1. Work out which structure the value 22 belongs to, where relative contact order in percent (Cα under 8 Å, 6 or more apart) was derived from one of P, Q.
2. Given a value of 1.8 for distance in nm of label points 7 Å out along Cα→Cβ at positions 8 and 88, calculated from one of P, Q, which structure does it belong to?
3. Which of the displayed structures (P, Q) returns the greatest value of percent of Cα pairs over 27 Å apart on calculation?
4. Starting from the value 15.7, 47: which structure in P, Q was Rg and Dmax of the Cα atoms in Å, for residues 112-175 alone calculated from?
5. 0.98 is what came out when Rg/Rh (Cα atoms, Kirkwood Rh), for residues 40-167 alone was calculated for one structure; which of P, Q is it?
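Coordinate-derived values only; no laboratory data. All of these numbers come straight from a predicted model, not from anything done at the bench. Cβ atoms are built from the backbone, for glycine too; each structure is taken alone.
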Structure P
Amino acid sequence: MFKRVLLKVSGEALAAGRGFGIDAIFIHKVAEEIAQVARTGAQVAIVVGGGNFFRGVAEQAIDMDRVAADHMGMLSTVINAIALQDAIEKQGIATRVMSAIAMHEVAEPYIRRRAIRHLEKGRVVIFGAGTGNPYFSTDTAAALRAMEIKADVLLKATSVDGIYTADPKKVPDAVKFQTITYMEILKLGLKVMDTTAVSLCKDNSMPMIIFSMREEGNIMRVVKGETIGSMVTA
């Protein structure tokens, strides 16, 4: 079983197929699974995306300055982080939101040592606002935070049950990879994570598992070390 994990949850996943906003029923199911993992003694950190509200590279931002659009995207991740914090705390697990953009009234500022201390005390830590910098995705933020807190593994929860040769929703005969290297992802141009995040994990030998969060109990299974999804290694 992994002792300390960083879980990347996309904003689209929290929308649960609606495309926009937060699915209240689904977010409480996710919170319940995270709480179960925390009760086993595993230390859980989370990076949450914001695509269910706003994405800096989305169509609605096409006429906007990229920096302004990315800052809006970062703020949307904080909305998701607060919603997830509320849902997890309803399960009786102490949770902290740490933001890379200062907003003291709603979140703690991100301080690496403080984040690690929260984890050691058994609190779930949710990192909001990405890296705090434009041009960097929340995938890159997840890779960065995973290495900063010395996580055992980076877990990416998506709507697909692993990495395929093509998008399985569009290509029915796409083949799933059980294991794959970061270099192969870059060479094949697979859209698992952005290239900056993949390169960061590759250079620092951070293992990653891509799995589906649509199936109930998968977060616990992957933390326990069961073989689900696709494993990415250096």
Structure Q
Amino acid sequence: MTRVLVIEDDPIIGEMLTLYLTEEHFEVQRVESAREGKFALGTFDPDILLLDLMLPDASGTELCGEFRQLTAIPIIVISMKPSVTVRIQAISSGADDFLVKPFSMQELKVRMDAVLRRSTPAKPVALPYAGQTTSDVMGQQQGLSLDLERRTIVLDGEHIETTFSEYEIMKLFYQHPNRVFSREELINAVRGIDSFINDRAIDVHVTNLRRKLEKNPKEPQFIKTVWGVGYKFIN
């Protein structure tokens, strides 16, 4: 079942969205603030995000950029502002689509289906991969290798696309198997010491990597959590 995170503080619109999407067989979680939304990315693990641009604790198109830094899932903005400039800014900041309130629920579902089709599907681990020998591929661990030229992860001969941050985290894990990395070390590896990315963002990136690499993301075999410390990649 596709999981939808709705970040909408208007109780009437929020309830309408929840009821309609639930009837359409989506699993829905609704929150009312940007802070709650960022937390729900890690706890609810949604497949798509519906984001209002006017929230009690944050507002504006920069919200799209903040959430895009935290997740690679499709983002559809739902807003009262019909301005073309606002639409362009939202899309440029990371939104995949934009709907102006009031909108048709049927149109919303069609647009959700469209962006979900365009998004990269998660690929599970199948059998160990042992056939890649070209020089641009970095080694092999448990059937997993890195294609440095294409900046992709290779599993069973299939190239798995990742975001910039996901790839940099996986590259660090791969280069240092069995070493435990704190979230702070992973933050520095992704964006540098002056990064604004926080611990929650790292947790989201790891969750996304597990969805793409693991047979069962809830019981990961590659990327293990070391409670109270961080994460490690099992060789």
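1. Checking each candidate, the match is P.
2. Working: P: 1.8; Q: 2.8.
Comparing all candidates, it corresponds to P.
3. Going through P, Q one by one, percent of Cα pairs over 27 Å apart peaks for structure Q.
4. P
5. Computed on structure P.
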